[in-house]
Every structure is written in C-alpha cells, then in structure tokens.
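Each structure below appears as structure tokens.
Values quoted throughout were computed directly from the atomic coordinates according to the rules given, and no laboratory measurement underlies them. Please read all numbers here as calculations on a predicted model, not as lab measurements. Cβ atoms are built from the backbone, for glycine too; each structure is taken alone.
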Structure P
Amino acid sequence: MKSLFLIFISSFFLFSNAQNKPSYLIYDQNGKKASYKDIINSSQKSDVLLFGEYHDNSVAHWLELEITKDLFGKTLLVLGAEMFEADNQKEVNQYLNGEINQKKLDSTARLWPNYKTDYKPLVDFAKENKIDFIATNIPRRFASLVFKNGFEALEKLSEEEKSWVAPFPFQYDATLPGYSKMAQEMGGHGGENLPKAQASKDATMAYFINKNRKENSLFIHFNGSYHSNNFEGINWYLKQQNQHIKIVTIATVSQTDISKLEPEYLGKANFIIVIDEDATKTY
C-alpha cells in the first residue's frame, strides 16, 4: 500500500512538472505575453490570418489545426497554403469533392514529403466540413525560371501558365529588409534574382488569397514564417492589392528559454509563437 502511495505521489509531481514546462508560449509584437484566446479573438475580426510556420515543427502544425478547428463555426472560413501550387487546384478540388482518393492526389499534386503528417489533417478537415482549400503558390518551376532569368521569364509563359501566377508585372521593392537581406546573403551569386523568385511566390500567394476571399469570411493561410515575417512578403503584397484588408500575422520561432521573447523577434508578427527548441521535428 505504501509503495502504491509513493508511486502516486511521484506520478503527481512528474505530471505537475510537465504542466509547468509548456512546449510553447505566445507573445504579441511588443514582447508581452498573449494567449491562445487572443489569437482566436483577433482572427475573428480580420479578413486574413497568415500563419507563419516552421515546416518541420510538430507544435506549429498542431496549433494550425487547433486554431482552424476553433475558428470553424465562429466565422466562415476559406483555407489555403503555400504547400500547394496553383496549377494543382483542380486535383485539390477533386479530392475535396470525393472525386479522387488520396492515392490519386499523391500521384498528381506534387505533395510535399511531410504532407501526410503535417498538412493532410488540414486538408481532410476542409474536406469533412466542405471548406474551400486554395492552392496559392506559384508553380515551383516558374519560380525557378525567375531565379535563373529574372521577372522577364514570366512574360514568355503561355496564357494558361500565366493564370497560375500573379498578374505580371507586379510591384517589387528590393529595399524591403527581407528581400535585401536575402540578396546580401547570396553575396553576388545569383543574389539579385533570388529575392525576385521569393517575391514571385509572395505576390502569387497574395493574389490567390485575395481572389478567393469571400465576404464576411476569414481566409486562413499556412506558409513558411519567412513569407510573412515582419509584415513583409505576402502581407506586403496583400496590402498593395487591397490597402483596407485586415490581416493578422503569426510567426513561429524557437528558443532554448521560452519564458521571455528574445529581442531579435520583437515586431516579427502580431503574435509570435515561441516553441521550445527541443520540440519534436516532423522530418
């Protein structure tokens, strides 16, 4: 009996310690602690939620699904993601409508290697609840053309191919810190065109978000954090296309100590999800 009591007490303290060691905390752009409910409340009042993820982070992917579930029913939703290229919208729609199975989607839609663990739950939630899911990204082969030959390469696309890209010419500001830093890091080795290729992705994702938004709805978009950090990237292009649009941004970062937001992450987004750097990676 005494041994059972000791086991119970030990288990209680282990559980308590686990409860006091969260895997993530949420901060606002000023470094003040925020709550999950704050994200939900702010998102309900917005037109677009840009969830900037770490592609391999299990906590970020779990939160993407939970936020989507908790917003469902509170407002009309449209979902979309960087991980699907615009020319695969037909296949995505066919899957959502039950016209093709998962195996067929796997073979036709150029899915990311971590699709089954990280993005399939979102797509299946959309399917189960009859929510539109938009393939927003530029086909990667076209982004590669921009990297090799600049924006001019887009002018040579066929009319059908151009329908999968933001209407060209689109604005491009090489002085935006994210693009400028990217060019500098390349050190002259294709540096001028790398941020242009990034911009072609950002502009296209923004274009398809705006094109597929519905009145009195929230468009939740899942993208790598770099595409919306510091209110640049997709956020900047959305504002260029519609200056009155209301956007909430989420950035994902990892820290050894999550009890305080590190100064370098201040201002990165409306909400910064700080995840313990030891959190499980999905690949």
Structure Q
Amino acid sequence: MSILLFGPPTLPNPHVFICGTSGGGKSVALKTLTARNIATTGCGAFFVDVEGEYTGLTKMLGGKIIKIEQGKSAGVNPFEIEPDSKGNMQFINILDKVAEIRGLLGTICRNYGRTLTGTENTEIEVVVNQLYAEKGITSDVNSLFEKKGGRLDNGKYAIGKIPKKMPTLSDFQRKLKERGNCDELANILVPFLKGNSLGMFDCESKILSSEDIICFDMSEVKDEFTKLYASFVILTWVWQKYVLKNRDKKKIIVCDEAWLFLKYQESAEFLVNVARRRSQI
C-alpha cells in the first residue's frame, strides 16, 4: 500500500492511494505514474522506500539513494525546521514542530506498550521550545541564520547569513533528563541516540536540499517498528526540507507500505495531517 502526494499548482486535493494484493502490480503502477510525471513536468520525487522497490527507478532518473541502516547516521535530523507561511507572511512554526516530535515520541512509546503521560506531553513542549530558544530561533524567519559569516562544516568560509545548527535528539534527551520530570521517557530514548542500534537520526542533516530525486532505501532494516520509525522521521524531514522550503516546485512524495502508519494512533494522525497540510500549500 502506498500513498502518492502531488504538489501544486494544478490539483486542489492532490493525493493518490493505491492498495491491492501482493503481486497485484501496485509498485509497477506507482513507478509508471511517477516516471511519467517526472518526464512531463520535471517535478522532484522523494521515495520513502521500505523494501528497496524504487532504487532502480531512482538510478535510472539520476537521483540519489540514501541507505538507511541501523546504527549508522542517515544524515536526517527530525528537528530540522523551515519557514511556514500564512497568506503572504512567512514564519517559523515551532508549534507544528512540537506536534511532530510529540507524535514521533508517542509512536515510540506505543512500541513499548504505553502512551505518553500528561506530564510527558507537557515536558515535550517545554523542552522543544527551550531547545530552539537556546539557538535563538523564534517565529522570525531570519532567526534561522547566523547574522555573521563563519566557517562551514566543510571547512570553507561564508559571509552573510549561514544556517544555524539545529537541535538533535541527543540534545532533547539530555535536557529532558536534566529536568527530572520524565526519567522513564528519557531512558526509553537511549537506544535512539547516536551510536546505539536506533540512533540513525540522532545527527545533523547532511543531505543537500538541491537534490531533486531521492530514494530513502530501508531494505536493510528488518523489523516492522524500525521501518515505521524511520518512515516517520524521513517524512517529517522531507516535509521541512523540501515541501516547505521549495514551495514553487512541484513534487511527488511516495510513501511505500504506508499501512505501517496505521498501527498506532499517533503515526496514523501524523500521516493524515501531512496529507491535509499538503493540500493547503
């Protein structure tokens, strides 16, 4: 089962849902639709590829393949944030980011047979807001940049505005633990930190936003929950770095095996919200 999200400007509700039996041709149909749209419109395409179904198409189209492997940095940070807009006004929507992180952590907790408590929900909001505040990030879009130039991660120097480094999951877990109100949640997050088995996304983002076609290949990930976790993080990242950042360019987002999101309330609500927000852009 897959979901295909088409971008503006021509369709008011640009989503396609494909389901069928195994071997019924779902992937073939989706690959055909995607390839034709790229060929005719020059749109971008992003594949959340649980089974490695779209690596061949990505190579054929000259795109980039990001291999998602447990314990290895994926170069994708769920705390990335980009300007949102309302009418002609751009702003940093930290409240939406709080909701994304809360949904992600709620999905993680579901895998451990529990839900987020009221205290944990409150602490998540407080900590996420504090992390961005410590970086000087507010609702002002200019707060995403350093005011002066400096040395970049690649060793080169830049003048003018350069992007600030975003908080990471380690930053969140450390601050959560320091506050002392959610020790159990802080301990649950340990396997998801850098260097541990699920620490693929505890890192700074390294993928260039200039890439038009990307396949996130999760074929090396074997268990169902890790595939859901990876898909959730990747979709939040694609939303921030490609949907919000490049609004004028048409895009296709393919979420393969989207039924995984339906297992838990938090992940199902996240997928629905992404589709609804996409229609409003």
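Quick rundown of the values:
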read-out: Origin of the derived value 21.9 (mean count of other Cβ atoms within 10 Å over residues 51-58; candidates P, Q); value: P
read-out: Parent structure of the calculated result 33, given that relative contact order in percent (Cα under 8 Å, 6 or more apart) is the read-out and P, Q the choices; value: P
read-out: Of the structures P, Q, the one that 19.6 was derived from, the read-out being Kirkwood radius over Cα pairs in Å; value: Q
read-out: Structure with the greatest value (metric distance in nm of label points 7 Å out along Cα→Cβ at positions 35 and 219, set P, Q); value: P
read-out: At a computed 1.15 (Cα Rg over 2.2 N^0.38 Å, for residues 99-138 alone), which of P, Q; value: P
